[in-house]
Structure P
Amino acid sequence: MNDTFFKRVLLPGFILQSVLIGGGYATGRELVEFFLSSGPLGGLLGILVATAAFSLISMISFELARMTQSYTYRSFFKQLLGKGWFAYELAYFALGILVLAVIGSAAGQVVTDHLGIDSNVGTIGLMVAVCVLMAWGSKLIEKVLVGWSFLLYATYGVFVYLYLDNHGGQLGDQLFGGSVESSWFVNAIKYVGYNVAALPLILFCVRHMSSRQDALLAGVFAGPLAMIPALVFYLAMVASSDQILAAAVPSDFMMQQLNSPWLQAIFYVVLFGTFVETGTAFVHAMNERISEVFVENKKSMPTGLRAALAAVVLTASVYLAGSVGLVGLIGGGYGTLTWVFVVVFIVPVLSWGAYRTFFKPEGVA
């Protein structure tokens with residue numbers, strides 16, 4: 001196999017980060033809810049625990065997927081849960097509707113708030129971008145997600161540097177001077193619980209891995225690569241933690257404090273791109289699941305069907321979910337959904353998955 005070290009080991013971490021950020025911590029709101037609310041130091045400890053958990057779960061998942069050649073969530077969970085594999089699919093579709101509806105709405109809000117354009121333009125732009133990527137398939141998706149990740153790293157790096165340079169004088173006191181809430185560990189597990197649901201969506205990357213070493217190294221790197229932007233963003237937020245705890249959208253508050261129009265323009269373009277990344281990953285996993293059925297029947301899934309299905313799923317999620325009230329229904333049960341993923345994914349992969357991977361590695365290539 002002539003795949004490079006980057007594709008075999010680093011690519012999965014960058015793509016995992018692409019999936020996580022648009023649905024969650026890009027605006028900072030998720031970081032407040034799960035980490036900063038536990039106190040600055042408690043939140044930092046929570047991020048470190050979440051990073052380690054992502055790495056451990058990724059290591060086992062990647063190696064189990066590699067040795068069983070399970071490159072879609074359907075085939076993977078048949079290996080992990082047997083006849084109960086559909087339990088993940090049900091939870092995944094519930095989460096998918098919520099995430100796609102939220103990012104569709106957020107994309108519309110971004111163009112309205114910062115460009116003065118009708119929100120439908122942003123939502124439709126998101127849908128078109130995702131459909132185009134769906135039509136081109138996995139190779140282009142990999143390149144776009146990784147390329148945008150590098151742009152995101154650079155943008156967040158500049159943003160955090162400038163913010164800390166202007167407002168970070170008391171960062172040390174803020175970080176270590178406050179109390180640590182007892183909820184920090186549980187909040188970290190909750191964060192991992194529903195975000196780790198995205199991990200099976202990126203198993204198409206495992207095709208590049210040629211050995212157990214590749215899979216385990218990819219898992220080790222996946223946690224830090226996915227969470228480094230969250231960590232640096234979090235440290236900047238800690239510098240103004242009191243005000244940010246009360247802010248509806250932390251990134252908006254921080255941009256107003258910086259008063260840098262050029263950085264604000266770049267930041268929100270990158271932010272819009274993260275919505276495209278997350279939407280693409282969720283819809284691509286659905287397409288790959290359907291494609292697997294075509295393959296089993298010795299057929300190949302038409303390219304046009306991929307784009308058409310993407311359009312249908314996005315339209316249903318963004319508009320139907322909002323009008324029927326499914327977003328509120330699922331959003332109200334977000335905590336329950338988190339523990340569902342703990343039960344159907346985290347517990348099985350850390351027990352049966354670890355046993356098959358390390359103690360009963362039948363079928364290892």
Structure Q
Amino acid sequence: MALVLSDAVVQSYGIARVFPGEEDVLTTSVDFHRTGGYCATARRGVVSHINCTTGMLNKNIHTKQYGAEIVRFTHHPDCMIWSSQNDFDDHAIRYHSVYDNKFLRYFSGHTKKYDGSPSRSSFITRCPVIISLRVTSLMMHPTADEFLTASMDSTFRMWDIRVKTATGLLNCGENNTAISAAYDSDGLVFGVYTGDSLVRMYDARNYNDGPFAKFSLHEESIELALRPLLQSRQFKAKLDVHAIQFSPDQQHILLNTNAGLLVQLDAFEGKLTRIFASHSNSTGKKLGASYSPDGAYIACGADDGSMTIYNANTGAVTAAAKPGHIGPVMDVQWNPQRHLIASVHANTIFWMPPATPAA
């Protein structure tokens with residue numbers, strides 16, 4: 001049965017469960033398995049596996065040597081992949097089985113220094129060696145045993161979970177950083193964002209042919225719509241994007257910007273459809289945002305620890321600034337099968353309607 005959402009249901013979401021974290025240690029990401037039965041969170045040295053049916057912590061996996069920053073479920077509810085959170089040169093993606101309590105594979109390729117090797121993508125330039133850092137984006141393919149990463153080593157990489165080295169590579173040039181990459185809900189298209197103010201769209205099966213579309217943040221109608229909002233926030237830096245994601249119906253792309261605004265574009269033409277600006281994010285930090293499973297709403301974290309829920313079609317605020325955390329909401333995810341939202345700061349909060357049972 002499809003999850004039924006309405007303004008009344010969304011407005012009734014409140015804190016149902018709090019999972020304590022560690023003082024002064026941020027939880028940086030949260031994810032749900034596609035069945036909705038399990039939740040995973042990542043913080044500096046711990047990945048947590050939570051049962052959404054019982055509302056109880058299932059297991060903590062300690063990974064103190066390399067840490068964990070971005071965690072994602074594979075298609076099996078007991079298996080996860082995550083990126084490192086460290087200052088070492090090792091930026092391997094780690095593949096772990098909760099049931100077996102062991103690492104199944106390490107995916108090596110992202111490095112601290114870009115090696116300058118070329119790719120056939122049309123927007124690529126040959127790069128000198130440059131200092132760079134961590135993996136910035138990690139997403140599992142919606143249907144296949146594949147995943148997609150972006151890294152500050154200036155590369156996007158495609159992986160098969162059965163193979164320890166990347167199966168595909170896109171370089172984004174010496175002046176750009178691979179900031180974010182995302183599949184659409186079918187996995188047939190992926191979009192990438194680099195630091196040149198362009199969203200590039202690729203056919204996932206023929207990405208070596210180059211992007212089939214490019215959407216610019218400097219398009220005139222987008223700049224005109226953003227200008228008064230940026231001026232009111234006294235934003236003078238270069239407008240950039242922390243993360244991109246597709247709406248569940250594949251009609252839109254949501255851009256999480258460093259101006260503290262969410263910008264929604266038409267996924268086919270790149271035209272501006274909505275700007276979401278009512279949540280608090282005065283510093284422009286990367287905060288969590290997530291579409292509801294039906295794509296009708298967007299849950300967005302704020303720097304004051306609250307969560308705002310927007311109507312994705314009209315841009316109106318459906319539920320304003322629900323207080324929860326004591327600091328910036330680092331990530332927000334909507335459960336794909338249940339009336340449940342998870343948000344993280346140092347701790348993890350489960351939000352549910354009051355009449356919804358835990359099981």
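FYI, it's all coordinate maths here, none of it is from the lab. On a predicted model such as this, the values are computed, not experimentally measured, just so you know. Cβ atoms are built from the backbone, for glycine too; each structure is taken alone.
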message: Quick check on the output: 2.3 is distance in nm of label points 7 Å out along Cα→Cβ at positions 250 and 290, derived from one of P, Q. Which one produced it?
response: Q
- prompt: Looking at structures P, Q, which one was distance in nm of label points 7 Å out along Cα→Cβ at positions 10 and 82 calculated from, given that it came out as 3.1?
  reply: Q
- line: Output 15.8 (mean count of other Cβ atoms within 10 Å over residues 50-57, calculated) maps, among P, Q, to structure Q
message: As an exercise: helix-only ellipticity at 222 nm (-39500 (n - 2.57) for each DSSP H run of 4 or more, over all residues; to 500), calculated from one structure in P, Q, equals -24000. Which structure is it?
response: P
message: When Kirkwood radius over Cα pairs in Å, for residues 18-97 alone is computed for each of P, Q, which one produces 12.7?
response: Q
query: Among the shown structures P, Q, from which was the value 41 of relative contact order in percent (Cα under 8 Å, 6 or more apart) calculated?
result: P
task: Using distance in nm of label points 7 Å out along Cα→Cβ at positions 42 and 338, single out the structure from P, Q with the greatest value.
output: Q
message: Starting from the value 16.8: which structure in P, Q was mean count of other Cβ atoms within 10 Å over residues 154-161 calculated from?
response: P
